[in-house]
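In the part that follows, the structures are each spelled out as structure tokens.
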Structure I
Amino acid sequence: MNNLFEDLGALYKALLDAAADAIIVIDVNGRMLNFSNSAEQLFQYDKRECLGKNVSMLMPEPDRSLHDNYLHNYQTTGHAKIIGLGRDVRGLKKDGTVFPMHLSVGKARIKDHTYYIGICHDLSEYKKTLSEKLHIESLQNALFDAAVDGIITIDDKGIILSFNQASEALFGYTREEAVGQNVKILMPSPYQDAHDQYLKNYLTTNKAQIVGIGRDVPGLRKDGSIFPMRLSVGKAQSEYGKQFIGVCHDLTDYQNALIELAKAEQRYKSIVECQGQIICRLDPEFKLTFANQSFQRIFECSEQEVLGMHFINFIPGDKQDMQQVLLEVMSSKSNAQLHCKTLMIRKSGNFNIEWWFTKVPSDTGIEEIQGFGVDISEKEEAIREAAFLKNHDALTGMLNSDAFISSLHNWMNDSCYAIFYTDSNHFGLINNRFGFDIGDKMLIEASRRLKKCIKKPALFCRPGADEFIAAVEISNIQEASELAECLLDCLAKPYFFEHDEIRVSGKIGVAIYPNNSTDIISVIRQAESVLPRAKASQNNIAFYDPNHHSAMQRQLDVEQRLRIALEQQLLQVFLQPKVSLDSGIAVGYEALLRWADPVLGFVSPVEFIKVAECMGLATSIDRYVLRTVFKNLKRSSEVNATVLPIAVNITSSHFGEPSLVDYIIDLSDSMAVPLELIDLEVTEGVLLDMGEQVQKNLKKLRERGVKVSIDDFGTGYSSLSYIRKLAVDAIKIDKSFVDDMQNETGCQLVAAIVAIANAVNLDVIAEGIEHQEQRDTLLNLGCRLGQGFLYAKPEFIETVLFNND
């Protein structure tokens, strides 16, 4: 070691000990020959503890164990991992602390001796600072991306430095597309052209137009669309120089809401502008959003002066009482009314107003306060007007629903009264074609006609839209019928408006008090409930009928439960065998649908099929049966059970659908069930006036091997001409004809049906065979196939196909 220092000289020894970084010199065996002062501070060892020892003592595992092997490999192969390169590694202090450092190693050869000089630079503070910086940047990025508004950072040249996720959604650019671009790509003209100069002027003069202020500006999306936004800009000084942070809030929904609010207010104003009393609306901050002409006249101000003004500014002196009143209204339930009297200001001086405040929802969904005010100088008249608006329709002057019912209770006695409920047909089209103003004028004229038409005492109501209610004392039902006709006639007369002549038809539902009900509300509902029946009648008048009401209620119950039955698969498919009348052996089955509802009990197919056709569910029911039949035929084939053709009834509306044939073929292909195992039965009504689609369906089905039968033959429109032309395979004699064979005429009719079928080469199947005598007679008449209780009652499909032991 002394020879080494002699070689290095005093200058180099001073350099080693004065260096800020730790310097360690080792020989080819890894023994430390020099340990600088900085190395003592870094590793916490005294140089006397280290000199002569292996340098691996300053390394944590696994580097410690690998060091000598690595040094040997280098000296053997000359392949370096650190020597002459440098890298970040870990060091081990005397107290066991592991720390990061940068290690640079150089090789020196002096007088036949090889030495390695290592320079160790402590990275602890650097790593800590870097980690904290990355953490801060991560939090900042997370904050930016979590923000609802777009946040964009630019430098003093206008170049985009950061672009958060909300900015991507707002402007349509990805972060990769935006960063590095000038921010003016997000601005339409003329802002785009002026931006760079504006930024330059600000940096020169420090005079801000947006920075630190904020303003509403237009934004430009990637697709070229322009939208309104609120731009707030802040300035920041960072290690990279001046930066500007912009927060962009999309105002599209806000401005659209303002437009819609303006439309709703215009409609509202057209109704209440002509009212004599003061009417106004206040937003949640108690600013005026609407003031009718009476408000402007009484308060001696224009609409421009008053809108947006705080309502309490019209209160002289202490405003706390009015502020409390408005707060109570705003915190109350909707429609709750609060009444007060207060002194208010106008240009000519102070005056007293009596107010009725109500919280109401606006068309935009924001709750507002509606105020009705009356000048107390005309108090009595004003009170009557306010009460009128409270109890009457503002457009026609008729009673509203609540006031009408209340008045009926006080007005009616033990006499008989007719309740007339009128409704116009397609009145909405008139509003769409001619506008709401014309529609409102028609409603006003209609109310005038109704009052004029009834010559005796009556109460009138406009419950809403184009509906009116009239209550009149009558002596008999005939009088009620005549009054209904008179009301319809007066409403049907043309309405003239400038160059337009408009006609509108109507309908009237009538209920009688106390005949139909002693409850006034129920009688009104009864009159309203028969409006659909009135529309379907010839004279557009319908009287409430309890029996019809019960039938309609039953139909409604069946409708509701039938939808549930389809969804929950509560409908069951039963099979009844078709047999050879000669042998009694089954040759096929007919699928019959049964429904035992947990609420309604057993519902007859005759009832629910008719309801299904009215509801448009017939196709769904047919396909439900078809799927069930195909699934069970597939299962029968898989278990090698006896498989016979099964006939499925198809409703009249479904048989004319173009998709019917494809649906059946798809079921056949997907389940590998031959179509020869499927028969279809349709009523003769489907085939009588046979359209092109029905003919196509018949042709395609029979070409694929599906047999088609006419069900319930003879009960509808049977004729020789259409039977001769029909592309079907069989006709089924209805049970009613089979039952009538006990007399001669019945036998002759069945014989005629069999003869007709034989003449056109159709099979004949008799339905409803219950007695041996019927079977014998049918055989004698030439009928060879039949079904009925004589042979088997319908049973659940799985029982028939798989448990028929």
Structure II
Amino acid sequence: MVVEKSIGELANLTLDHQVDSGNGEQLVDITEHLRRLTAALKPETVVKEATFNLFEGTYALEVCNVKLDTSLIELNADELDFDCNFPYGDPTTGQRLEYVTAVCDRLCRSLMNWLHDYQTLPTTVLSCRYVEYLMELYTANPVSSLQLCQGLFTHDPLYDRVLGNFVIGVCSFIKFTSKVLKDGGVYEEEDLNCNVMNLDMLSGVSTEEVIDALRSSLRLLIESYPESQHLQRLTDLLIHMLHLPKYHYPSCQDTVLSDLTPLYETLDIVESLVENGKGNTAQYSYPPGCFSKGIQKRRDNNFPPKDIYEPKGDEYTSLDEFMKDIIAALSVKECNTAFEIRQFVWFFNRLRQRTVMARALLQSYLIREDSILGKFSFDAFKNMHLYEFSLAGTTLYDVISNKDQTKSHESIAEALNELSYCLLRWYQNMPQNACRHRQGFNRLLLDWDSVQAQFEQYESHWQSMGIEDRITNMGDIPLMPVSTWIYTTKLLMMIEFSLEGFHLEVYKPWESFTQYWFCYYLSSHLESNLKRLHEFLMQKMSYISNYNKKIKKLKAGEKKEKAKSHYKHLTDVVLPQLKINEKTVNYYFMMCTIVKSLSLAQVFQFALLKSFNIIDARTSASTRFSSDKFIHDLRFKTFSSIGIPEVPTFEQFQKSLKDFLIESPSIHSKIPKLLSFMNTELENAKIALNSVIKTIETGEAGDSPVATGTKHVRESALLWFKSMLNSAVALSVNGSVLKTKLSENLKLHDLHDVYDVELKFTPNGSYYFPLLTLLPKHRKSSSQHAPP
């Protein structure tokens, strides 16, 4: 109260006309008031007006600062005097058509600058005065029909009907994009800025009505302006782009489209714009003042002033990529199995980050309110994942599929339902931007580790009920099919999380040993898990092939008929799925080989550099406030709560590094042997990669030993595996380069002061495996150390 009273006193102060003799300014002495204020303050007091919300302070901007205060934006005379209801241009020379075409062309380009180049709306689309004017009219009087909307009144149909409707179409597309953002899947600010400056983007007007208005404009252009081919293409393009909401499940629910023909037609229009050489923006002229920073000055704006983003000329090429990404995303509808869907989602956003709209539409199109693709319920989808990996042919599956066993069936089904949430979270995480994608694993790994612990208990309990399958050739150990699938999925996520750190350049070179050795360690656990499953599959297929012999020994009767019926089910249903599952497991075996071998090659190269004291798996930045162990534990904090597999300790990592080192005497003579081990591993990776690439290229023939599940995402998968193959080759070459540099002076065994190490990505190589590259260490000149 004391502080507020003093602030009130300050507010009531008035000038007493005392004039400072030095500069002639009128001043008021507030020294005593400030002293009383400070004397009454407590240490924790924040000085602010009672009406001031501190949350507003997080985005408050300094006034009277030209770099921060948008009210200080200066507009020229054309921008100040621009009249949206005046038909600019000479009607006798075709200038009006040129102006309208130029504005529409700029708006199309601005859409791409916003969606593809990640610019803001106020610096792109909303910088157009016609957009600002029409949306301000609608915001002041939001209606449910275009017939009730106030439009342009220039008394020229090119402006009133063609340009006005085009602006409405662009704003309708912005409204749809805003809805996509709000429905989740992508993140505003991170993925796209959707600041509409508090304008109502036609919230009450249906997309169909906007499309009808644009079709009316197109008819007018065809009938009355035959020379307006480019404007006709732009109008037709916008009509087709407004079909996108029909593929967004939250926008149209049960009427979501599956026919991609309108999107292919859109692509044809875009390609015609690219082919017709419409990339040069200099050929167009706009009405003076049509595009300006004015909206940033006039509308409610919490952001600093920004210059208008000028089109670069490649916007239609970007639009071509934009549409191809969307078509690729919606092609997920062609997938028929859980493994195909899993592979589609994994590879779709893998090689490069797809456009925001494509990633958002993939998620909404795939995961609907109560189903996957409108074809599979969530429970069925989860069961498909299990059945196509480890559940087929098991006693547990027999119980699940037998509805008569009510008690056991209901308890098992209830337990399995817990998996659906984790599985859907995995699918929601995959289309995210690269940073969010890796961040999402922090929570996912905890969830999957938790359900693994639960299902190990469940399956142990089910074993006591006689619901079990044992692997005789591996000491009669239990298969535990659900836990096997969960563990495999978790290990794959752990490996991906670790390797994604290289993609995002999270790690320093000195950390590469621990990360790659950890990936090798995880891959070894994954390989052991897959061997258990593979042995079960071979055992079950052998059982089915020998089952007919048992039937022949039975006497004719009901028992033999039941056996025949069961055998038919095994050969017609179970055996084909087991063979498919074996091919899937073979694929994961190859993934293990690739990651293990490439990771081990990186470990060998790190150990080689460590042997010459060029690098160490410790940081030189440790102080008395930290330690190597603390920093290591912080890096592995994501895995600190993981129960299985046990994460190695800092000391175990350090001991493992020592096992890879080569030492004196004759340290240089030991390099070839170390590189020989490395090249053997790289050859194993190349063999596996070439096998996978050949399988994808040939379309997975029936006699193929591997099932990749990539036929609907073939191009991306091929590029991904070829990038891994390029990295395998690059690692081999890098090993030879390191050997050459280390052997330049055979008398030197400690090269710490000679070389620095950097992680460098290989052109066309995998971003999971950057090269440890030697660079000459820059010595400081002697003058820097000379006394002053």
Structure III
Amino acid sequence: MLMTRKKILDSVPRYRAVLQDEPEYFSVGHDIGIPFLMTDQLKNDKDVAVLACGIGDARLLYATIVLGAMLAPKSTSKKYHFTLVDLKPAVFARDLLVFHMLVAMRSQDDEKREETSWAIAYVFAGQVMPPWASETVHESMLALITALEDVSNNVMDMFYVSEPAREKIIHVLKQWREPPEETYTVAAIRRMMVEQSDANDEAYAEVDGDDMAEALGPKSPPGCRSTDSDARLFNDIHVALPSLHLLERHEPHLLLVSEAYRESRSPSDRKALDDYIDSTWKPNLTVVDFDFERKCEDHGTLSGQPFFNWSPCTVVSSLFMILPHQMFLSKPGVFEHISAFFRKVSSCLTHLGDRIVIEVVPGEMNDVLERLRYGLLRFGQKTIGNLDPSKFPNRFDKIDMSNIPDYVGGPFTTFIHGIPLLREERRSLLRSYVLRNLYTWESHDQFLAEYLVLGNRNVIHSHFRTALTQNSLRLESMNAGQTTSSGSTAMGVAFEWERTAPTSSYMPLQERMPRSRLERWLHSHFLKLCLPYPRDRSSKLGVNAPLNLTSFLHLITHVASLGYPRDWLSHILHELCTGMLIQTQAAPPIDEVTCENLAENRFEPADFSVGPFAAEFRTLVAIWEPVLGVPLAWNTPVAGKKLLPESKMIRKFTIRFPKKPIGDTGLMSVCFSLVMKKKSLETPGCSLNDLLDDRVDECPELPDAKRVRREPHVHMISACKFTPETLEVEFWLDEREVDCVVAETGWEAWIWRTDEWESVMGPVSLDSYGDLVKGEAWSETT
């Protein structure tokens, strides 16, 4: 069963296809530098484990290291394990580079230690940097590459980095060591900073550090306000200069030309300053992901530029929002505070010594969560040095998800995959917040209803074994009804959830839904996955619908673990596999956001055809059957044929599309489905969504719609993978279904948006096996 689950995770997509498969790189974070762990977790002697998803620039990790070293009992053997997860290898390349310099500072004299801390500050918060800082960075980069290439030793005596992860990180580091292209020279970067600021891009530089501090906590540290000299000079010349004594030591000419310009503000002195910086300073290429830039659909335009429009003032305000600047003994000035912060982190790392282990995991959050739960994340990994991954924790005191749930199914996937990884023997917390669509939500209950299709908080608690902490309930109450000119801020804080029951325990009978309600809830989820509500591409609500039909099988497995009768769940799966829901009280979403009332709404009972989705669903159920935990007694031969395909009949198919996507598709943010339909099937005057929704009555625009859905004349494939380089789509399907399509002739393939329900690629004829290729069987896949 373990290997079957691994095979599924390795081979079947979790999300709908995207046509731009290189995720964006967010180098400079926006989080407040708050420690992952609570004060009491840091003060006691118990070992702690943290799972940090979307680690970004690691500011929360640095804050945890500082407070952990300061608050832990003096004579303690307390150990800290951090599992860091991020989609982007560039994130880990940058973080490891910072840590490499932090470790190097341990053995440096005071002068070199100060310079290294400033080099880190420029990597962390600068767009460009002085040549002497760049030299320090590149020396450390080369040493880090050497350390990563030595696969027989762990990195810096504290990082566990698997061999596949090392290869990805080394690839990024070597790109950063190359001489910059013309696009990324200092002059070009400074020009992009001006262009992005002038275009009023949604950038950190537009958020005043003082306003943020007043709204969220203490004032900015001395010398870091928007009216102070550092900020004024940065906004003028788009460069943060080093301290006076570092200028005197390394760049006396820059000191002269900068002072001349400060006093005169004359065009000639400004030109002399610009010329020196553009010709002498170096770009901070650690904020650029070259793999993404080459694939970015807007490459070469303003909207496709790498993001450089942040303000170091805002960065420092976020760092010191929780940790008081006085504890770092820093001098006034933005980079004075940032460099002092990292000198403190370095000394705290020394204090923690070998009691800290950091595991680096490049990967997608929900995939990592599931692999951790079932013991697959470290499967086959070797001991490196003194770090044995088989002994790493797989249950955690804190899981921090940042705002990743915005993009991967919200609390639906958060609760199903995250809550089971919280420790059971003591209090443990899961934290996330909303960023992508912050102003969409009128209330927390509405937010939960949209993703969970449940309008009752108590039912949510019982069915997902979790509840808000008391502190989060207080914040929820404080934020309720709060608005700004942009909309509601009900979701404007990070919320923490804690486990309320062991994963292995069944729900009390009195808390379970009656059968009819359970069926309506599960039917609603299935129809929501099949038919996301149409969303105009200009919509500002930003509610993403990335999940494919595999998510329904995760939900079925979860519900089975709650103790619901297996035969109820088996019956639901049987109906869906036959392509017809009998007298269901569920319907696809009827609004862009499902509020609490809509989530609990019972529609008039009606038969609902899901025929267009049944071929894929039968294939997925057959693949999942060994790990579902639900017996499928109905899958017995009828007239010599089982309803579900055998594993040898499930094939990987590939369709080659001859042309690139049509028009402005928004490749990164839009989700897609593969559509196989009869050529004769047109959708004039309506979207494909109307044709597929069985509650839409037949009309002149949709003649014979009921028959079209039931026969069906269209097959929808949600679990497919698109490769931009080859314009190929891969998917698993019962070969009998595809053979029938080819034999019948008159079918074609398209790729369809699932927000506006419009085609973007196609057609490809399916009259023969040409652009349609039959590949390996599921039984042959390893």
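Quick note: the coordinates plus some simple rules give every number you see, no bench work behind them. Predicted model, so just to flag it, every value in this text is computed and none were measured. Cβ atoms are built from the backbone, for glycine too; each structure is taken alone.
Among I, II, III, considering only FRET efficiency 1/(1 + (r/R0)^6) of positions 26 and 130 (r between Cβ atoms, R0 = 25 Å, to 0.05), which has the greatest calculated value?
When FRET efficiency 1/(1 + (r/R0)^6) of positions 26 and 130 (r between Cβ atoms, R0 = 25 Å, to 0.05) is calculated for I, II, III, structure III comes out on top.
By the measure FRET efficiency 1/(1 + (r/R0)^6) of positions 194 and 754 (r between Cβ atoms, R0 = 41 Å, to 0.05), tell me the structure among I, II, III with the highest figure.
The maximum falls on structure III.
Could you tell me which structure in I, II, III was used to calculate relative contact order in percent (Cα under 8 Å, 6 or more apart) as 5?
The read-out was computed on structure I.
A value of 1.06 was computed for Rg/Rh (Cα atoms, Kirkwood Rh); which of I, II, III is the source structure?
So the calculation was done on II.
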